Structure P
Amino acid sequence: MTAPRIEIDLDKVEQNTRTLVDRLAPRGIDVTGVTKAVLGSPGVGAAMLRGGARGLGDSRVPNLARLAELVEPASRTLIRSPMLSQVDQVVGTAHVSFNTERTVLHGLDRAAKSQRRTHDVVLMVELGDLREGIATDDVAAAVRYVGSLHALRLVGLGTNLACQSGVVPDDRNMGVLSALVETVEATHGIRLDVVSGGNSANLDWASSTSSVGRVNDLRLGEAILLGVEPLHRTPVPGLATDVFRLVGEVIELAEKPSQPWGERAQAAFGAAAPRTGRSGSATVRQAIVALGRQDVDLDGLAPPAGIEILGMSSDHLVLDVGDHDVRVGDEITFGLAYGALVRAMTSPFVTKVELVGRPVVPRLRVLG
């Protein structure tokens, strides 16, 4: 089988989605499955829907277009504010988009009119993380503006926390969102169907608060895909944390000095990191795997126990394999954190393999 490759266990995607859906349902919260880390994979999207997600969200229009290939109908939401240059594609591809800018709303309205469609919008509110969002004092004016347009329908309010500045979702900021919803509905005589409280970082709050207020939707990607919550990257009980495995092939194996020699300057990606290797050892059993920064982010790459990462360039991953029985041509598997997952899924050099039931197939010897 081709290496490098990333193996995706779709059964575990479905299982993680179902677990989260079942936990949040008693609180009145639906799950929107977020596929941006997997480039809008229809296979992953379908697994999320089988697990009970009420719809799918992504930050890129081409990814939503891939999700449109699904035979099973599902609501598709653009969860990043649309680019003005893409309003026609947004209306043609997404059922819903998250918005903050009046100019973009005008463009969406014009595009929806020309396509004879009604496009649903969620207005995003700034609650402290300082990424996208309308100031709370400006929400009323934004609601009035959407109401003045003919081809757009306001379906809800939303917010995003813990991405740009790490602001933690809590009763205070979620309470502000719920209060804004109540005010908008009372003032304008409308009902907002979607109150999107945030992302996987909201899970601790949603499970521990005495009341979720009006929040009825969470956009979950990292928790479903990696089984962790983003605030501290700790595993969520009951979720599989091994949905993804990055597999690379060993292309060189040699006993080498533990430290470089000669005058040193910058390495390929800046300051040269010190090599460590085994403590007190003059040499290391060094393996090179055909993986590099063009394939995966070094941060968030987890080798098997007993193997240490010594460094990485564009296309070489250097390991101290210790006493592991490693040979040239062997495959080594790695776990992935969020940043590493995104980079690996984005790289055209990494083959994506979606597995159902993890069929047993002949392959090279695999470590990890």
Structure Q
Amino acid sequence: MPEPEIPDEYLGDYARILADVATTGRRLTRDELDTRRLLGREAAEAGFQLRALVGLHLAATRTSWPQAAVTDEASTDSVLAAVEQAVDAFAAGFERAQRLTVRREEAARREFIDDLLYGRSDLGRLAERATRFGLRLSRAHAVAVATGPEAYTETDSVPRAVEAALLARFSGRKILITTKDGRLVCIAPGSQPDVLRYFAKQSHAATDGGRVAVGRPHPGPGGVVQSYDEALDALDLAERMDLDDPVLYAADLLVYPVLTRDRQAMADLVRSQLGPLKQARGGAEPLLKTLTVYFDAGCVSAETARRLSLSVRALTYRLERIHQLTGSDPSDPVHRYTLQTAVIGARLLDWPAKEV
């Protein structure tokens, strides 16, 4: 598509200035420079390209070259200096307008992201604004959140590298990548899970082993908030539960919110099942850790002992001590489910560090 023709109005009185300079040898006045900057700003706001505008000035210079400068070397030098001044002032106005536009766009984008992730705006209006940023909120979307060893902003190298990798691979997809509260955030259509999987892979690599959580897809403007909250909850859960997986999917962790939905009931279970462990020498922590590792190892004594750097005999003693204190035998399938649920509850409630 050919570029639109630029009106001569953006030249202003350029030809007159050149003719006057050729005769007097003067430099441009302050008012003339201000006018050139204003014309540059207006041209930028009209959407013209700077390259084409400079070309317009050069063409006007050629066609409007003053007769007084044809044979007079001093006049020629003055005219060339005036051309340089005029074009420089015009470009300065153009670039300043562009910077202001970029700042306004960044502010609008940040405001939209805040409203989108916090659900603070009218949902209908939010959906309208979303189209400007390439999202169709009438459809389902999912959100992935990545954390690293440090807090990130959009201008940092890590977010830029992750965004470049995603856009290179999924250039035609409706994706929004940003930062929020020091984390990387990717919003993608719920029907395209490959985007968030790739985001997780790139983020984990770029953040030097950071962790990524992916929320479930949900429809509508409010669905983005819901998926974002699920991803944040998954990160918080991984922290409290010491989960090792670098990529967490909220859909795989639904059992934990179910277990804590009745917090009081879970607290009662932890106190009744694990409270007696406080009577042990050294408190409840060593025996609670033993149970945690035992269940994580699939209740295999040899593997549990290896992970705890204990002998199998020492592990057996600890398991017997737990049985004595709690009345529940970790090796008994009948008791195992109750004990394991209580151990999960203790990790979720940060017991015994916090009383429940």
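Derivation of every value follows stated rules applied to the coordinates shown; laboratory data play no part. Note that the coordinates shown come from a computational prediction; the quantities given were computed from them, not determined experimentally. Cβ atoms are built from the backbone, for glycine too; each structure is taken alone.
Given a value of 6.9 for distance in nm of label points 7 Å out along Cα→Cβ at positions 29 and 253, point me to the structure among P, Q it was derived from.
For distance in nm of label points 7 Å out along Cα→Cβ at positions 29 and 253, the value 6.9 is produced by structure Q.
Here relative contact order in percent (Cα under 8 Å, 6 or more apart) was calculated and came to 18; which of the structures P, Q was it taken from?
Label of the source structure: P.
Tell me which of P, Q gives 2, 13, 25, 24, 19, 11, 4, 1, 0 when you compute P(r) over Cα pairs in 5 Å bins from 0, in percent, for residues 53-156 alone.
P
Which one of P, Q has P(r) over Cα pairs in 20 Å bins from 0, in percent, as calculated from the coordinates, equal to 22, 32, 25, 12, 8, 1?
Values: P: 27, 49, 22, 2; Q: 22, 32, 25, 12, 8, 1.
Of the options listed, only Q reproduces it.
For helix-only ellipticity at 222 nm (-39500 (n - 2.57) for each DSSP H run of 4 or more, over all residues; to 500), the calculated result is -19500, so let me know which of P, Q that is.
On the way: P: -8000; Q: -19500.
Traced to structure Q.
Output the label of whichever structure in P, Q has the greatest value of FRET efficiency 1/(1 + (r/R0)^6) of positions 141 and 237 (r between Cβ atoms, R0 = 30 Å, to 0.05).
Q
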